[in-house]
1. Consider the structures P, Q, R: one of them gives 3.9 for distance in nm of label points 7 Å out along Cα→Cβ at positions 138 and 306 as calculated from the coordinates. Say which.
2. Once volume of the Cα convex hull per residue in Å³ is calculated for every structure in P, Q, R, which label goes with the largest value?
Structure P
């Protein structure tokens, strides 16, 4: 039960609330869908790309606090979607959603949130909330919106406290495709986007052939594989080794996704190990990076606050495939788990590391054409410093 002595009185205009599992009550103005949703509260420091962030499956079961105050100024459109599956359940903003002022906008962000069943909360001191997350970690919480302003705080608190949290949770099975998809074939344009032309058509006869395991992938990853010259077939997360090999891949891609890599790894890691044993070229991003590391013998850990934003500096160290000097990439990140660099076994090289906290951001396996990164080289949103990874993977396939 919430402590009445420590719960702030509900302001007159409060139509939204976020109740943390420790009993903290944060009032605000609700927008988007009505109702309530449970998740982990995190923060993202990007100043653009909020629609891509809200449709990234890696944010499944999370409530995104946007540190940039003016969310909504570019509106929304049908081209800036990263998936059509479960993603972030809601978001928290400082200001009320800004009216769109962009020639590509087709819908107000608040209207888009409502249409997609996502709950928003504005009027919150997001700087204070971000500092709290940095100090004490990402909390479990319930976000709620009631246009009438009626809330059962005790019930919301109970739901927040009973939610198990992301550690030990396999969310990939909830966001993966249910069947095989030949990416960009048929009516789906699967290549890179350009202004005035939209997404390019994928070449159905392109070689090499990349089979991608979908653990909660962002569509822009597949677009970048196509841009790099590949034909892409996307398979569900629980696809067996025999089913993968039946597609005769030249290489296998391990996608990003939500949840605890150790939980998803219960069924994914044995397949990845078998692919390594077969000398299949592998490239992993984010959750795919973590599971490649698990397959190679390393361990993963839950981070204190995670890394989420579009300006994370990553050092490309000398071990990165014979690089003669250290380089820095500015990267897009979204992860709450990480590979424990101290557990990398012999034969697994650390190729990238965060310049914020030194955490592992990339590996390569000696004697194998297998590598992965913790960040998102496809950006969306974010910088494109790391597109070379797609070219390296696709260019290295026979």
Structure Q
């Protein structure tokens, strides 16, 4: 009998995909916290690594203003709003006045990947803009979980790192996070402040006209501890001409300019540390009798100059929807906030009146000195981003100069 021919073998075919068949993207960015927590995701923006304090911001708009606010020096911002980057960036919404200074914020953490911009005002994609400014980004993160961690444990020190190859020395990054001193005791205002005197005459943005120039009746000297542009615009729109001076300017130099009033700006870092050189000058400015108005860091250092103390907050206030009560008007305002230190209410001496308070946690948000034209607030009345409920404070300052 003839031999049987072997039947050809049938090729094996897969009838369904398994989990291992799906491509899994390799993480290209990490956040390593001082307690050893490692959060992986996809990197964007600049490559490299940066150590900083990790905070969260609840604002739904204005990410470019937040990223260029000098008050965020030494911090990594976690955005709770998931769609960051969808309107791109432009040259008009930059808040820092000292363009020569290095980027204030060290990094940003977002949930969704950066998309192409869809806004008529956009000049550039956020990713490219971050690369140019040396800011590291991390996406694909459960920002709700990270926010919860910060609320429960406080603002941690951490290292954000981005490598296109996805190679990280986690032990080294963890050691960096553990070794960093944190913001307490750091004078960061000196790093973001103007280095020389300059003038400012730009008014608030108008939908039809953009930014216009203005000449005011009252001369204001603004001490730059980390000034935001929109504060200056609010001052000009309220009727002031403004001259900016560095954080290290002496009271004698300021008063020699014969100002009608002096403004103490916002800024980053520990107010007690910056106060080592700023508070003695603020005391002289108070003694001069000139109207004095402070915001954020300027508010904190004014409180120290008047005999109060400041303290580090657990999670800080970072957002554009914070309720604050003004005891002078008995009204509640929704305001923009950005601070990790606060004035200790119990430390305020007699003659220093608490004018504003946070309705979230009862922390101090404003003071005034009895018998003198001196006041300050913790929140940001210029908004940018945020509501304009507190714009009246600039008129209040002008009213003191008129008086």
Structure R
């Protein structure tokens, strides 16, 4: 069946959007950006231990590093991946209702995301997650007809156990050793990266990181693990989407409130225990499993916190600030990733000169700037700029991006309609 004008495939209109989901995406983006800059520092990517120890902010950096590990590391990309699964269900369900070509349309949508991710990975930020999400989304598309019980079981197994399983498998097979990260993290390698900043050129920086991104990330066993790690969270998100809990949040607000007071403290406790473990125990399967359990519980606590907050009289305006950022999640993620990487190896060139506390402060200030930018943009346009490109390519038709009237006209029209 070819869709007619009445059921023509098209992007979701504003009136069909769910504020809780947009606010959750916006909030998750803050954590994702902090996660990017923390990984650049934690994994000896930007500075040597001696350089970080010599900084006047070294003590504050240690305290900030602990807080980032406790509150941010893996929690927000878990929340972001979960929301991808919820969004996948909603979009697929709406496409089904409007035409039989929904699988083809969504396959094209995911393929474009893979291309965006690859471009971002090699030309903007090596810390990209879009490439992983696009590939994991293809697996999700293949599994979208699973029964509810199967979605939950398969998703939970992948989300909780795939990383420990890959860890054991690589230790037994030695596959991880094919592309050892240690040479990349030596003092000489770090100083060589910093030398790129002496006379910074974009092309030279990209030429340096691109082959390392290929061998140390895409051809590494951890890449396979993260594909299925993300898929597990996608499946759980799709299962929750089918339940309709987020789409009818007010109806289930009591449940969100109860789980908030269970998941938030429990998740914090489990992660605190994990972080406090000696490094040799953290790196064992036991330590990894403890982390894999604590992360989704704390992420669930964050989700409940936002849902309860945006539906409360006291905090609704605060949490509503995140919604436009989430509505432009793709644009803000790409811009944010460029900022985070550029902070160290781009125009700012601060690799070796700042630690965790300063980097986190700069990132938070940058994110705060994204809030008015997103509000202003969406006052005049329906989509973010990259969202517009994504939608236009997905539907093979130039989408109308400008709003028909400004915000005051829309408000006036609403008041007239109410009267």
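Every number here is computed from the coordinates shown, using simple stated rules; none is lab data. Here the structure is a predicted model, which is why all the values come from computation and not from measurement. Cβ atoms are built from the backbone, for glycine too; each structure is taken alone.
1. Of the options listed, only Q reproduces it.
2. Q
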